[in-house]
Structure 1
């Protein structure tokens with residue numbers, strides 16, 4: 001079965017190091033919370049809001065072990081007025097036997113506001 005694992009995080013500044021650190025933390029947490037390996041990944045889509053352009057977030061993913069062959073595409077998020085700023089969103093498409101309710105979507109920092117109903121913190125508290 002193919003499933004999507006969503007994740008998002010925010011940064012405070014449009015700086016290369018901050019973007020890469022936040023993206024690395026997000027990818028690492030998503031992998032740990034869902035127990036997948038790079039071989040399980042079909043592809044990854046990463047988007048950033050228009051106010052972020054200091055780095056390609058895919059660079060952070062490449063720092064993870066065995067991610068060098070994972071297909072990844074970076075894009076710009078739709079600039080909806082009033083939407084969350086300085087946000088990095090990720091969709092990892094994996095092959096898994098898990099059901100949709102078993103997937104742990106990861107929202108860090110201010111991105112928790114995007115989907116508090118799916119945030120890992122709420123899932124853990126509700127079990």
Structure 2
């Protein structure tokens with residue numbers, strides 16, 4: 001059975017989703033709904049922590065891309081958490097293989113993402 005858990009925290013203007021489990025065809029609608037609910041609630045700066053995601057398929061990547069597009073359309077920002085040791089893990093390999101890793105601002109952890117710290121290895125340009 002495919003499972004996913006999403007914890008949500010507020011850090012100033014940033015909403016942080018900590019995702020754990022599998023991001024796939026079955027679970028990606030939950031992430032899409034959570035992102036849409038955040039935007040509808042006026043929260044346009046979003047961090048998605050993927051460090052505990054053990055599997056991601058093209059549906060999961062599609063939700064990340066759609067989230068990026070939605071947030072950009074309303075002047076918001078999307079930042080991903082993918083620690084360096086995980087960048088060559090499953091999620092990092094999927095993002096790279098599909099050629100979309102460069103679309104995202106990738107950070108080591110939540111404090112760096114919220115602060116917008118630059119110079120993190122593997123981080124794409126804003």
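Please treat every number below as a calculation from the coordinates, not as lab data. These numbers come from a predicted model, not from an experiment. Cβ atoms are built from the backbone, for glycine too; each structure is taken alone.
Overview of results
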{"item": "If helix-only ellipticity at 222 nm (-39500 (n - 2.57) for each DSSP H run of 4 or more, over all residues; to 500) is computed and equals -7000, the structure in 1, 2", "result": "1"}
{"item": "Relative contact order in percent (Cα under 8 Å, 6 or more apart) - highest-scoring structure of 1, 2", "result": "1"}
{"item": "Per distance in nm of label points 7 Å out along Cα→Cβ at positions 13 and 29, the highest-valued of structures 1, 2", "result": "2"}
{"item": "Per FRET efficiency 1/(1 + (r/R0)^6) of positions 53 and 101 (r between Cβ atoms, R0 = 30 Å, to 0.05), the highest-valued of structures 1, 2", "result": "2"}
{"item": "Among 1, 2, which structure scores highest (criterion: percent of Cα pairs over 18 Å apart)", "result": "1"}
{"item": "Comparison of 1, 2 by distance in nm of label points 7 Å out along Cα→Cβ at positions 21 and 77 - largest value held by", "result": "2"}
